[in-house]
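Following are the structures in question.
Bear in mind these aren't lab numbers, they're just calculated from the coordinates by the rules spelled out. The structure presented is a predicted model; accordingly, all values stated were derived computationally and were not measured. Cβ atoms are built from the backbone, for glycine too; each structure is taken alone.
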Structure I
Amino acid sequence: MKNNITIIKVGSNTVVDENGAVRTEIVHDILDSLHGVMQNGERVVLVTSGAVRLGRVLLGKDASATVAASVGQTHLFAAYYQEAEKIKLKLAQFLLTRPYIITREYFLNLQTTFNSLLDQGILPIVNENDALVAHTEWSFGDNDSLAAALAISLKAKRLMILSHIEGLFDNDPSKDSNAKLISIVRDVNYELLKHCSSEVSSGGRGGMLSKLKAARLVTAVGIETQILSGLVQGNLAKALRGEEIGTVFLARKSNDNISNRDRWLLAAKNSAGSIEIDMGAVTALKNGKSLLAVGVKNVNGQFNKKEIVEIVDAERQGVAFGIVDYSSLEIKHMLDTKNLKDVQLMHTDNMITIQ
């Protein structure tokens, strides 16, 4: 699998204005920027939001997400197609749901199809199939998570998230006029997540928290991530040339030695929760051992059994990701009752170390 793929994610507020109209000049700028690097051999996948918002403009704000998405998606793709025609750029359309990542056979077919399109110089445009899965367990939840799953699945070298804001700030810029842009982040950890509002963006389901969750996951497997304003024409072209616009999240390890099964494991599910372990457990995991409850110091956040969670050390630095055999509540109960002996929380076969 070639490692020259860039995933671009465009938010609702970037592609649709406050009046519910497609920003055609922004769509053209994005496609023109991508076409330029594609002509030089870059392989690009575009994940775009905006269908639900466009559908509600046409049907009314009370339209359900499923109905609005089914109507709005045709108008959203048409806007991209019309601008792509002007520059002779070939497009393909994908509407994805989580089963295409979770089910191993579908996951492999997804990789094959995307790589075939990219080899032919075609730009895949991806959105979640909200007409079928909005607000269900089969949904990614937001397109930041979808873009992260695709980046891992396709062994991308970088993920770029175009938003209506400039990047990550040290405080909420809508409430603090002195908030400063953070230009480089070396590790996305829970202390950093505290800087962000959990509120979703207006007109979309994402927000800075979802972007940080995506960045935390993909940087752990060697994919650099960048959040920048998509409302400034020329920004994307500069970022694609390597300029440090917005906030750059540096990759935390090499992307080359991760097996395809581990890619599937990481892309299939993701939880915001984490398990903090002691140094003895860190050493054990690095030596290929399973995670035992006796090495756990704390549980951060909430997660269910069989979800993928991050394992962190005392400094909140990521150590591993894996499928946990117990829920956060069950593990907390073990810690409270000191019932830790011989309990395996995560098997080594269902884990990938990232340090």
Structure II
Amino acid sequence: MNFQNKKILIIGGTGSLGRALIRRLSEDNQLIVYSRDEAKHWTIRNQLTPQQNVVFEVGDIRDGARVEEIVLKWKPNIILIAAALKQVDTCERSPFESIQTNTLGIHNVVNAVVRQEDRLPNLETVLMVSTDKACAPTNVYGMCKAISERVVTSQSISGSPIKFVGVRYGNVLESRGSIIPLFRWQAENAERFTVTHPEMTRFIMTLDESIDLIVATAKGAKSGEIWLPKLRAMNIMDLAQIFSSKFDKPVDVIGMRPGEKLFEELISSPESVRVTDSGDYYHMAPSHVMPALDAKIFSYGSNDDVLDQAGLEAYLNSINIFETDMNKFIGLEIDEIVKTRKQA
């Protein structure tokens, strides 16, 4: 499932998800990548093929006027909001920085669309990428994302023909800052692998699964809904022990970082009364929708059904996680691009 012949504005489009969206969607659609990092624009541009239809715009999601300018300039069919400060401990140390990007930045996008709706006749969907940390949040990052979900989904009250929807992710295995790239780096550069707590669990998904979720939600969700995937879960210590065995290095438990949780939830029990199961995904109605009196109450956490170590290793091998070039997901730096050109 993919988009076809759409003009798609990706806000925060130079991270791991943005790069994956470019690889997947840029030959059948026009992509406008908006982010503040022109160095990443340069590196991605130099890796594009002639068949990939991508343009780049420099700007910050925090700059509401610039966001509005870009939305009006390109008049997209779909807006994907992927910009975020997502390191939990960083957001704990600098909470207002998180608020400015992860909450006020999303407000800037929504506000631009609402203000200019009459001049955006082709806009079909605004989709925000959220996180399992927005469920029963205990850290700054999760709190900011939880509020941002409401900023987006509350627009469904207005009756606008534009859909305002969201998705929640688990831990995307190949994304910058996640555990797999860290362990891959430690395998090559460190004396040991590090784990913050031996009982910590996380939901896991691939970048392809994350894009499948985005496309399915943009196409199928009703305005105000958040769609949630059905994911595998792993114990972080099991993952570390798999790497330890493969690379013959010990594992150290270093203690939990500020804001970390032992396990994550995609659905909390208070939210569950607004959730329906479509088979492939869960659909969460917006908070202003009254739940049915007989709605099932449940929760969905990463500690509910965890892969055992053998199952986790088999899964990781099935997606070639130990052999995949991490630069494919994380991106080359400028000097690596230049070096590659000189060798060609």
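Figures for the structure shown
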| read-out | value |
| --- | --- |
| Distance in nm of label points 7 Å out along Cα→Cβ at positions 266 and 290 - structure with the largest value, from I, II | II |
| Comparison of I, II - label where distance in nm of label points 7 Å out along Cα→Cβ at positions 50 and 154 is highest | II |
| Comparison of I, II by mean count of other Cβ atoms within 10 Å over residues 58-65 - largest value held by | II |
| Per FRET efficiency 1/(1 + (r/R0)^6) of positions 34 and 242 (r between Cβ atoms, R0 = 35 Å, to 0.05), the highest-valued of structures I, II | I |
| Comparison of I, II by mean count of other Cβ atoms within 10 Å over residues 18-25 - largest value held by | II |
| Source structure (of I, II) for Cα extents along the principal axes in Å, for residues 66-177 alone, computed value 47, 38, 35 | I |
| Winner on distance in nm of label points 7 Å out along Cα→Cβ at positions 90 and 186 once structures I, II are ranked, highest first | I |
